Structure P
């Protein structure tokens with residue numbers, strides 16, 4: 001191994017690599033829409049979440065749930081927030097979920113939350129709508 005290659009290997013072995021934990025397409029049944037009629041019945045939204053760590057969570061080495069962020073708890077929190085009230089906009093719903101989650105996360109964890117409404121009642125819209133927020 002030459003000096004440059006050796007230096008790169010050493011750097012990769014000694015510096016924290018960080019990490020990302022994600023929740024992909026958690027289905028939530030919610031009261032969401034711009035009209036009372038649309039909000040009258042529940043409809044699905046899909047929540048995706050990316051949590052970025054500056055350093056790997058301790059659970060990488062300990063294998064203990066207490067040493068990481070529990071995605072089941074965050075999923076339950078999203079259900080609690082979205083079942084508490086009706087929402088007019090996907091933006092407001094995403095904001096409320098993000099605020100609740102941010103309060104439970106360590107300060108060093110960066111979060112991107114994406115909330116998709118696959119059945120938005122817009123003629124010709126086949127892919128739905130989504131809003132993403134960084135918190």
Structure Q
């Protein structure tokens with residue numbers, strides 16, 4: 001097993017653990033603010049794990065992403081251009097990127113779970129697209 005595969009496998013294991021901790025989207029309206037903040041953290045962790053995998057794959061191909069304000073989106077675009085992810089997956093990840101941006105800049109009491117349903121539904125089978 002290559003070093004890259006070991007890194008990817010470790011990230012996938014972490015992502016699967018994060019997904020296992022995320023409550024079913026139907027339970028979100030009943031969670032307290034602290035529980036919602038924790039769930040948002042798990043969604044953020046999920047997306048960060050995906051970014052880590054894509055970064056490692058691009059790095060193994062000697063493709064660099066410039067460290068600028070748009071590097072997160074540039075990572076997704078480059079991953080699609082290199083046929084690492086499909087266009088559909090890139091577009092789904094852009095949705096997670098929007099969540100990531102919101103999460104990083106929002107207050108916990110501004111987290112509205114009714115807006116998370118799509119991300120939570122997608123995150124459960126998501127790792128199947130990366131294996």
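Where a number appears in this text, it was derived from the coordinates with a stated rule and is not lab data. It should be emphasised that the depicted structure is a prediction, and the values quoted were computed from it without experimental measurement. Cβ atoms are built from the backbone, for glycine too; each structure is taken alone.
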Worksheet item: Suppose you compute relative contact order in percent (Cα under 8 Å, 6 or more apart) for every structure in P, Q: which one lands on 35?
Response: Q
Worksheet item: Of the structures labelled P, Q, which one yields 2.5 when distance in nm of label points 7 Å out along Cα→Cβ at positions 85 and 109 is computed from its coordinates?
Response: P
Discussion item. If Cα extents along the principal axes in Å is calculated from each of P, Q, which structure is the one that comes out at 45, 32, 22?
Written reply: Q
Discussion item. When helix-only ellipticity at 222 nm (-39500 (n - 2.57) for each DSSP H run of 4 or more, over all residues; to 500) is computed for each of P, Q, which one produces -22500?
Written reply: Q
